[in-house]
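Student: Listed after this line are the structures, all set down as structure tokens.
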Structure 1
Amino acid sequence: MVNGLPGTRTIRLAHVDDHETVRLGFASLVADEPDLSIVAAGETIDDILPSLGGVDLVVLDIRLSDGSTITHNLDVLHAHGARVLAFTAADDPGDLRAASRAGVLGVVRKSDSRDAILDAVRRTSGGEAIATTEWAAALDSDPDLASVRLSPKEQEVLALYASGEKSVTVASRAGLSAGTVSEYIRRIRSKYAMAGRPAPSKVDLYKRAVEDRLLPRPEQ
């Protein structure tokens, strides 16, 4: 419910940026949006971890001054079942590719328009992957574009799920919650789509798992 209106859900956000002025600016950006609420903010991902159970989307800077990498930060956040949107001033295509490989749902720049940023927040909060021009250009210049580069846990989840196991069984065998398994599958599909190898169905995921040797070929 938003402003007392039934049927309108508030999107709960966490924001991580090592610059206080950026955090204040983002807070100001969403302050007048009745469907958006920042429930946690901090300089590092450790500052928001206790609040992740009540968060729909983490808005994360790619580069933080604590020395952490985007890959590490995404691994930790994904292990908590979080959806992540990168919000960055970084111009290095390598940084954008690293964010993509780590499983962000999209990348928006701090210099983007207010409408573009808010649209990205709303879309990715529901699990939708978005591709901006800059992100697409960074991926297009990647010599390993066809390689999806799933993390070891993503490979495990894909192999179990694509082999025919139900989500609850995958969760039990992988040591995850059922909700986290769903997020893993969503992220795996996003990675394959961004690599030009879409896998919208379970059959497609099985094909990708066989192609990437995560499952044996049928004749084997």
Structure 2
Amino acid sequence: MLFDLDGTLVDSVYQHVLSWREALDSEGLNLSLWRIHRRIGMSGGLFLQALTRELGQSLTEAQVERLRQSHAKNLLLKMDQIRPLPGAPELLARLTAMHVPWAIATSGGDVTARGTLALLDIPEGIPIVTRDQVAYAKPNPDLFMVAAERLGLAPRDCFVVGDSIWDLLAAQRAGALGIGLLSGGYGQDELERAGAYRVYGDPADLLAHLDELGIRAAG
């Protein structure tokens, strides 16, 4: 199983939204929170391109870099507000106990991902792929393809678990089956239209329905 991080394993989507809004405010750019939320989960570059279209104005390279740095700084200040989603630690522990290979692939950079990953008590040796390690992030498939490769598996033999349409589009392009979670704020119909094979409420709900995916203990 290949997991997204924000909104899938940790309850951090709205901290990202607010951090981006604060970053935009610092540049005198006004954008509604809901418009920012709809882009969370994309790579930072595509995210800022999309926001540029929403704003109706172009951004200089210097502005883009300041926005990225401001978002990261603002998010780090909110780390004490972020929690694992219900059932996330238990789900990962169950998969480990069942000897089911799993990895995490996040569009977040290493700087911001490090704090949220620390909330999950991840066993040593679990592959973690961040935005810094691939050429392109979601909705491109690179993150999930690299994560599958590090598990020694083909993407077609993996489930991708994510909370956004960008996760599920990337899963389709990688050739993996997508599992959607509602915990990031997208609706079931949106996730299904983006290619979700099944949709669950949160990691706890997924844990309760692992049998539906045909996941069994190895051996």
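Student: From 1, 2, which structure was mean count of other Cβ atoms within 10 Å over residues 51-58 = 18.4 calculated on?
Tutor: Computed on structure 1.
Student: Ranked by distance in nm of label points 7 Å out along Cα→Cβ at positions 83 and 155, which of 1, 2 sits at the highest value?
Tutor: Greatest value across 1, 2: structure 2.
Student: Using mean count of other Cβ atoms within 10 Å over residues 107-114 for the comparison, can you identify which of 1, 2 gives the largest number?
Tutor: Details: 1: 15.6; 2: 19.8.
Structure 2 gives the largest value of mean count of other Cβ atoms within 10 Å over residues 107-114 among 1, 2.
Student: Identify the structure, out of 1, 2, from whose coordinates relative contact order in percent (Cα under 8 Å, 6 or more apart) was calculated to give 25.
Tutor: Source structure for this number: 2.
Student: To which of 1, 2 does the computed value 1.04 (Cα Rg over 2.2 N^0.38 Å) belong?
Tutor: Only structure 1 yields this read-out.
Every number here is computed from the coordinates shown, using simple stated rules; none is lab data. For clarity, every value in this text was computed on a predicted model and none was experimentally measured. Cβ atoms are built from the backbone, for glycine too; each structure is taken alone.
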